[in-house]
Structure I
Amino acid sequence: MIIRLAVIHESEKVTKASKQLLLEIKNRNHSAYYIRISKLNAEITEKGIEFTYSGKKVDIDGGLIRNLGFISTTEQFIKRLDVLRELERSGVVLMNRPDSMLLARDKFASLMRMRRAGIPVPNTALVEDPFEVMRLVERWGEVVIKPVVGSLGLGSVKVSDPDIAFRVAKAILSVNQPVYVQKYVRKPDRDIRVIVIGDRVLGSIYRISKSGWKTNIAQGATAQVLIPDAELEEISLKSVRVLGLDYAGIDIIEDVENGGYKIIEVNAAPLWDGFEAATNINPAKYIAAHLIEKIRR
């Protein structure tokens with residue numbers, strides 16, 4: 001049976017990860033489509049709820065949601081989420097599920113969910129008062145201020161001076177954004193990225209910083225294969241289950257002062273260039289296979 005699958009993204013130019021996913025779908029002799037979320041619509045008609053893409057009826061069995069695009073208004077966000085939720089209710093199997101993806105995208109909400117489940121995470125706060133940010137720096141010493149929704153390490157700053165923290169917070173609050181503050185955890189010049197698909201750890205890598213404290217591959221870090229120990233596998237699998245995800249990239253640090261691991265965030269649509277280069281494993285192959293398996297159940 002030929003299964004009709006879509007990779008859902010917003011980029012006008014198809015990204016490398018999306019290309020790999022489309023290729024893996026085609027390699028399995030299924031139909032592959034690239035759908036921009038801004039052009040995907042739901043219509044209420046006499047027949048019920050119908051879906052269109054650039055004026056044509058959408059008829060797919062499953063979809064891989066990679067990105068909701070740049071969201072400039074609450075209304076735009078609601079429209080895109082409403083369409084995906086209704087698409088799922090209609091019987092289309094989506095990975096990751098829209099609500100789980102939304103939870104993972106919200107760094108603070110996902111950390112609170114994991115903390116309640118007993119998963120180790122750093123001390124974190126989300127505030128709307130620059131004086132509160134000053135108090136957090138005075139209490140925690142060194143902190144990282146980062147976007148509550150973001151990726152690739154962009155926009156994150158490390159601060160130990162309460163006055164500088166106040167100025168950074170004022171700048172963020174001036175554009176009506178809350179301030180996401182995380183206690184800086186002393187770690188080696190590296191972090192860990194674990195890729196989980198389904199109920200298995202596909203692999204893990206160290207992301208080693210060439211200079212500074214940021215360890216994102218997009219910020220110039222290099223990747224090295226890591227054989228995960230039992231604790232690393234356990235917290236990675238548990239975090240994916242707790243957030244209701246089918247696959248994810250988990251960012252983890254080693255706490256050199258207190259020992260053990262701490263999860264920094266869980267990415268529901270991870271990039272994998274560094275992982276693939278270090279491990280010679282293409283996650284797209286396993287992600288496509290997992291979605292097809294879910295549809296066939």
Structure II
Amino acid sequence: MLNIWRLKLLVQFQTLGTMQRVSEMMHTSIAAVSQQLNLLEKETNLILFEKVGRRMQLTPEGQSLVNKIRPVLNQLESIENSLTDTSEEVQGTVRIAVFTSALEKVVIPAVSQLSQLYPKLQIRLTEMEPDISLPALDAYQFDLAIVAYSEKPHLLEQSHRKVIKLGHDRLRVLVSDKNPIAKQSHIGIESLKAQNWVLEPDGTYLCEYTKNLCRSAGYEPNVINVVQSYLSMHSMIAQDLAIGILPTLAIIESIQGIHMIDLQPEPTRDIYLVARKNTTTTRAMKIVMDTLCHRCQSIVDLCHE
């Protein structure tokens with residue numbers, strides 16, 4: 001009989017692309033993952049991997065096995081879910097991956113509400129950006145992912161996913177009250193050429209999006225500060241050390257000394273709830289999804305009043 005754990009590792013490799021990504025997701029060593037997949041090759045008597053350049057990839061036989069395994073894993077997951085869905089009380093575990101700015105204002109209040117209403121329902125939260133959370137969702141590490149997308153939303157659509165659009169969130173310019181442009185209620189990105197900027201590290205969603213906005217106006221932003229957290233970004237802006245762009249959900253309104261300016265034309269990002277279709281039929285998942293949808297839509301509406 002084939003080992004289910006090894007089959008899951010194979011599916012995760014197909015989803016994540018490298019042994020290292022699989023090991024990180026499974027909190028184990030690369031050597032352990034490689035050993036288990038080597039044993040799977042022996043169990044199946046198939047060559048599942050081949051080396052192309054410096055990278056390992058699935059052979060046609062490996063890809064064919066993954067295509068056969070996914071429906072089986074989905075069915076097993078559905079059976080497991082059904083076993084916890086027989087009680088009169090809502091129970092079970094729902095694992096959610098959520099991007100940073102939605103965690104505090106959307107998900108934590110929703111989970112707090114759910115924990116009071118359904119004490120036997122366990123919800124596990126992981127703060128994670130979309131480029132990581134979506135592959136992790138497909139690799140069975142999470143049951144739900146809340147993601148924000150500004151471009152190519154069609155990439156979210158996959159035959160095995162259920163995608164719900166929750167709304168959209170606009171991006172705004174944050175400046176110190178001491179900055180001369182703080183007198184303006186709206187501004188074009190081209191008018192920010194002379195400003196100093198604070199951004200997240202290169203490669204992050206907001207950093208790349210901000211740079212692309214500036215480049216579309218014909219200049220490279222003068223980035224003098226790079227920070228990991230939105231709180232640090234707010235602090236620097238309040239002290240007039242730089243300006244920044246943040247989505248409305250990420251703005252900490254309690255910090256004094258910051259003025260918000262609307263960008264014209266107004267850039268927005270769409271917010272989605274994503275799940276694997278086979279997991280959405282249980283009472284626990286339906287309740288969690290409905291609560292998250294209601295909470296997110298109410299917050300998004302408030303952000304746009």
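What follows is calculated from the coordinates using simple rules that are stated; it is not laboratory data. The shown structure was predicted, so the numbers you read here are calculated from the model rather than taken from an experiment. Cβ atoms are built from the backbone, for glycine too; each structure is taken alone.
Quick check: 22 is what I get for relative contact order in percent (Cα under 8 Å, 6 or more apart), calculated from one of I, II. Which structure matches? For relative contact order in percent (Cα under 8 Å, 6 or more apart), the value 22 is produced by structure II. Here FRET efficiency 1/(1 + (r/R0)^6) of positions 156 and 188 (r between Cβ atoms, R0 = 35 Å, to 0.05) has been calculated and equals 0.70, so which of I, II was it run on? Checking each candidate, the match is II. Looking across I, II, the calculation of Cα extents along the principal axes in Å that yields 60, 43, 34 traces back to I.
From which structure (I, II) was distance in nm of label points 7 Å out along Cα→Cβ at positions 92 and 228 calculated, if the value obtained is 3.0? Going through each structure in turn, the value belongs to I.
Could you figure out which one of I, II the value -12500 for helix-only ellipticity at 222 nm (-39500 (n - 2.57) for each DSSP H run of 4 or more, over all residues; to 500) was computed from?
II
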